[in-house]
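See the structures that follow.
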Structure I
Amino acid sequence: MVFMIIVGLFDLGNSSDAFLVLRARERGLNVAGVLAMLITFNLVYTLSSAPAGAWSDRIGRRKVIVGGWLVYAVIYLGFALAGKGWHVWVLYAIYGLYYGLAYGTTKAMVADIVSPEVRGTAYGTYNAVLGILDFPASLIAGILWEGLGSWAGLGASAPFYFGAVLALVAAVAMMTWMPKVRSTPG
């Protein structure tokens with residue numbers, strides 16, 4: 001339960017990656033630049049996932065997740081402050097490192113904190129909670145960026161500041177309230 005609350009808090013600041021593409025376009029990247037950015041992200045994600053998984057087996061999932069979320073917070077702060085398209089491109093490439101560190105490791109932690117006979121239910125609950133939170137996360141990001149009704153919003157940087165703050169709060173919560181869990185074999 002504590003784990004899902006903390007992951008849910010992080011996910012509430014993790015809006016759709018479409019906002020990152022919008023930020024890239026808003027900062028001047030053309031379609032080819034955005035495609036190159038996406039390819040680089042996937043390359044970094046692919047190359048970092050297996051080593052990050054092995055690292056989480058050695059030092060513990062919690063530390064790798066917290067590290068990934070701290071990387072995310074710094075990257076999102078960078079997205080908020082980015083002044084040029086190439087800034088967003090470089091940050092999006094490094095964003096692949098966050099995915100490599102935390103995305104699979106967080107899922108692996110689900111297996112670590114529940115007994116084998118309820119893993120299917122645990123994964124279903126985990127994915128349901130994240131799926132439910134994806135809409136409000138993106139809605140909040142959109143409202144922060146563009147506003148709602150007569151309110152003009154806070155601008156393109158606001159959703160990234162919001163995501164960075166929630167990632168930092170979730171990382172602190174994970175270190176503070178989530179008990180250490182040993183990874184389970186098989």
Structure II
Amino acid sequence: MSGRGASPFRLQRAAAALRGGGVVAYPTEAVWGLGCDPWQAAAVERLLALKGRPAAQGLILIAADPGQLTPFLAPLPGGRAGEIHASWPGPVTWVLPAAAQAPGWVTGGRDTVAVRVTAHPVAAALCRRFGGALVSTSANRRAARPARSASAVRRYFGARIDALVPGALGGLARATPIRDGRTGAYLRV
């Protein structure tokens with residue numbers, strides 16, 4: 001299955017770039033995203049350098065289904081598992097307990113990791129084609145407005161990204177909400 005607006009060729013090209021340590025751009029629910037393979041430290045370092053973002057902030061992972069997040073997560077908080085799974089796929093990011101093997105360059109050195117099972121057809125198709133979860137952060141330099149078009153991504157990053165997967169944004173006016181999986185509290189509305 002391909003994402004609406006993304007050809008199988010473009011998805012395959014982007015997935016190959018990701019497997020090779022590349023950084024790719026793609027549409028998400030609200031803004032364009034930059035992604036890379038979360039298991040490759042050099043890829044994450046490159047993404048952070050492109051954005052001018054410190055590693056200590058941690059990063060969000062997106063996936064096409066909850067199983068793609070399993071390697072990064074400790075058991076879900078007991079009373080919240082149903083609520084978390086009911087919100088996916090969808091535009092809700094949860095901060096959940098990280099598995100011991102979750103890379104520190106993704107968690108920012110914390111014992112938690114921010115994750116979302118995306119309902120965006122292009123982002124989900126990219127995760128499926130890649131075969132796992134992706135680091136996903138807004139496509140912009142630190143302190144700049146997030147890109148809301150492919151042309152804005154090209155202006156920000158030009159040839160410094162390895163692939164751009166075309167498609168429309170998901171229709172949200174602002175970034176996805178982030179919730180604490182332990183308490184249910186909103187960390188970003």
Structure III
Amino acid sequence: MTTVEEIIKQTKPRMESVIEDLKRKLASVRTGRATISLLDGITVDYYGSPTPLNQLASISAPEPQMLLIQPWDVSQIGSIEKAIIAANLGLNPSNDGKVIRIPVPPLTEERRKQLVRQVHEIAEHHRIAIRNIRHSANDQLKKMFKEKLISEDTERDGLEQVQKLTNTYISKIDELSKNKEKEIMQV
């Protein structure tokens with residue numbers, strides 16, 4: 001038999017994982033600066049198997065508007081370039097046979113607004129995920145009350161605790177998205 005405390009204990013890590021996912025997704029949204037996290041989601045076809053770019057090369061940002069990729073296996077330069085172009089990030093890689101340089105163009109006002117909309121979309125998806133977790137926890141509590149495993153007061157306390165958790169995590173999502181928005185709009 002599960003208790004109210006166990007339901008709360010199960011709910012918190014689920015909500016925490018939503019926040020971690022949000023942080024990963026926001027890191028991959030471009031700002032005006034060159035950051036290595038821009039290339040996080042890129043996988044390269046390495047001898048027939050999809051391999052994350054960061055496992056094939058060292059990636060650095062030597063200047064605010066430049067990314068530098070140094071493949072450990074120089075024969076993979078072509079496939080790394082193809083993967084970057086295929087990722088559709090609006091970046092144009094160029095190589096000199098040893099390293100790949102990716103100039104990160106400054107963002108236009110229109111592109112900044114587009115990225116802010118994208119950030120809002122990502123944040124909303126994560127808010128919905130948090131609400132779904134809340135819904136599932138509330139359903140468990142209501143079911144326990146219906147089966148007379150807990151009293152009405154205990155159910156109400158449990159629902160309040162779940163709502164407090166939900167409010168906490170939704171405010172974290174709002175804060176993270178506001179910070180990212182500021183970062184994008186900064187010229």
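All of the numbers you see were taken from the coordinates with simple rules; none came from a lab. Everything quoted here is computed from the prediction, not taken from an experiment. Cβ atoms are built from the backbone, for glycine too; each structure is taken alone.
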Seminar exercise, completed: The value -7500 for helix-only ellipticity at 222 nm (-39500 (n - 2.57) for each DSSP H run of 4 or more, over all residues; to 500), derived from one of I, II, III, belongs to structure II
For this session: Match the computed value 2.9 of distance in nm of label points 7 Å out along Cα→Cβ at positions 89 and 145 to one of the structures I, II, III, and report its label.
Result: II
Exercise. Can you say which of I, II, III returns -0.77, -0.83, -0.89 when log10 I(q)/I(0) by the Debye sum over Cα atoms at q = 0.13, 0.14, 0.15 Å⁻¹ is computed?
Worked result: III
